[in-house]
Structure I
Amino acid sequence: MAQGILTKKDRKIIKDALWDANPITFQVLGICSALAVTVQLKTALVMSAALTFVVAMSNVIISIMRNKIPAEIRVIVQLSVIASLVILADQFLKAFMFDVSKQLSVFVGLIITNCIVMGRAEAFAMANPPGKSFWDGLGNGLGYSAILIIVAIFRELLGSGSLLGHQVVPQALYDMGYVNCGMMVLAPGAFFLLGIIIWVQRAISGYVEH
């Protein structure tokens with residue numbers, strides 16, 4: 001079914017965003033939220049869903065409007081569309097996931113200034129039809145999400161011995177002297193993990209920076 005929905009070019013758009021041009025590991029964008037919301041897997045999952053929704057839908061809306069937007073005010077229009085979607089996502093979280101919304105604090109609102117969202121709107125949605133823009137937004141959102149989730153899994157597991165708030169490391173290990181890695185609950189732990197992920201991804205892909 002997916003083969004019929006997605007053309008070869010659409011699949012390449014998604015693959016590039018997930019791997020070859022991942023917004024975090026290749027373009028090094030969205031790092032602030034990757035450091036701030038990945039202490040727990042639950043907050044990383046919610047942040048990932050919020051950003052994916054915003055970047056995919058803003059791409060579609062801006063693509064539909066692209067031929068009607070005066071060049072002089074295109075950034076203002078893009079910001080208005082993105083801000084409206086961010087407010088919608090933020091209000092949804094406050095209504096249905098209030099505890100997680102409190103933990104995420106200002107970081108959902110700061111999606112408005114996320115370089116990934118603005119970058120895709122300006123670089124892709126303004127030059128491509130809505131269908132391709134949707135796949136580009138979805139791919140970039142999922143690429144961002146994949147890195148956040150990987151980092152969050154390691155940070156919560158190594159830093160707290162749990163996943164999604166449930167204890168994973170057996171109590172017997174603690175009784176034997178096992179100690180959680182305190183660095184993983186701090187920003188340097190996230191930097192360390194991101195560095196390893198970027199190194200692994202570029203080593204596998206054979207990327208060499210000139």
Structure II
Amino acid sequence: MNPLKSILGTIVAGFVLAFIIMFALGTSGHVNPLEFWVWIHVIVGITWIGLLYYFNFIQVPGVGKALAEKDSGGPGPVAINKYIAPNALFWFRWAALATWLTGTMALEAIHGGPGSGVVAAFTFADGYAVIGMGAWLGTIMLFNVWGLIWPNQKKILGLDGKEHSPEVIAKAKVVALMASRTNTMLSIPMLYGMTAFGHGPLF
């Protein structure tokens with residue numbers, strides 16, 4: 001059976017390959033919790049931010065173009081809104097939560113001294129200012145996903161089981177778009193905080 005014929009098989013095959021490579025390269029003889037949480041954090045983080053960029057760079061302009069061409073014989077945005085957007089939003093919001101949770105676990109694993117790595121980061125303790133900035137921005141982005149983008153997308157796509165007026169839907173579109181654009185903007189300094197903590201500041 002070819003594992004690449006299903007997404008689950010592909011993911012499982014990826015982890016199997018990763019573990020084969022780990023053991024082929026040689027192991028230290030003990031589990032490294034920091035690497036585990038950072039590795040998973042990066043995987044789910046790529047899923048989250050990748051979908052964020054997909055929405056802003058591809059889907060939103062695509063839906064706009066489909067709407068503009070609807071009256072001239074175009075297909076309209078129905079297929080995107082019915083078949084693509086709900087599934088993309090499912091992975092988007094849960095990947096956001098998984099990214100935040102694995103990030104907190106990575107912060108705890110980073111912190112070698114007494115106390116909490118999460119507290120050290122969020123209070124900008126000595127040596128934790130850069131990663132703390134990234135953690136705060138990631139937290140704001142998580143709130144935007146669950147508090148603004150998802151509730152308003154449910155109204156736009158009719159996923160909340162309620163009827164909404166055109167005015168309510170129009171307002172929901174603005175709120176969801178602005179929150180999504182805010183997250184796109186915040187992702188750039190947030191990712192700087194993540195990389196600078198491990199590799200040093202740019203300047």
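By the measure FRET efficiency 1/(1 + (r/R0)^6) of positions 109 and 157 (r between Cβ atoms, R0 = 35 Å, to 0.05), tell me the structure among I, II with the highest figure. Largest calculated value belongs to I. Figure out for me which of the structures I, II the number 16.4 belongs to, where mean projected area of the Cα convex hull in nm² was derived from the coordinates. Going through each structure in turn, the value belongs to II. Here the criterion is FRET efficiency 1/(1 + (r/R0)^6) of positions 29 and 93 (r between Cβ atoms, R0 = 30 Å, to 0.05), and among I, II the highest value is seen for I.
Each of the structures I, II was assessed by distance in nm of label points 7 Å out along Cα→Cβ at positions 77 and 165; the largest value belongs to I. Once distance in nm of label points 7 Å out along Cα→Cβ at positions 21 and 133 is computed for every structure in I, II, the highest value turns out to be that of II.
To which of I, II does the computed value 10.9 (mean count of other Cβ atoms within 10 Å over residues 13-20) belong? The read-out was computed on structure II. Supply the structure label, taken from I, II, corresponding to Rg and Dmax of the Cα atoms in Å, for residues 45-116 alone with the calculated value 13.1, 41. Considering all the candidates, the number was obtained from I.
Quick check on the output: 18.0, 55 is Rg and Dmax of the Cα atoms in Å, for residues 101-180 alone, derived from one of I, II. Which one produced it? Value 18.0, 55 for Rg and Dmax of the Cα atoms in Å, for residues 101-180 alone corresponds to II out of I, II.
For the structures shown (I, II), relative contact order in percent (Cα under 8 Å, 6 or more apart) is largest in I. Figure out for me which of the structures I, II the number -23000 belongs to, where helix-only ellipticity at 222 nm (-39500 (n - 2.57) for each DSSP H run of 4 or more, over all residues; to 500) was derived from the coordinates. Going label by label, the one that fits is II.
Each value in this text was obtained by applying a stated rule to the coordinates, not by laboratory testing. Predicted model only: the values in this text are computed from it and were never measured. Cβ atoms are built from the backbone, for glycine too; each structure is taken alone.
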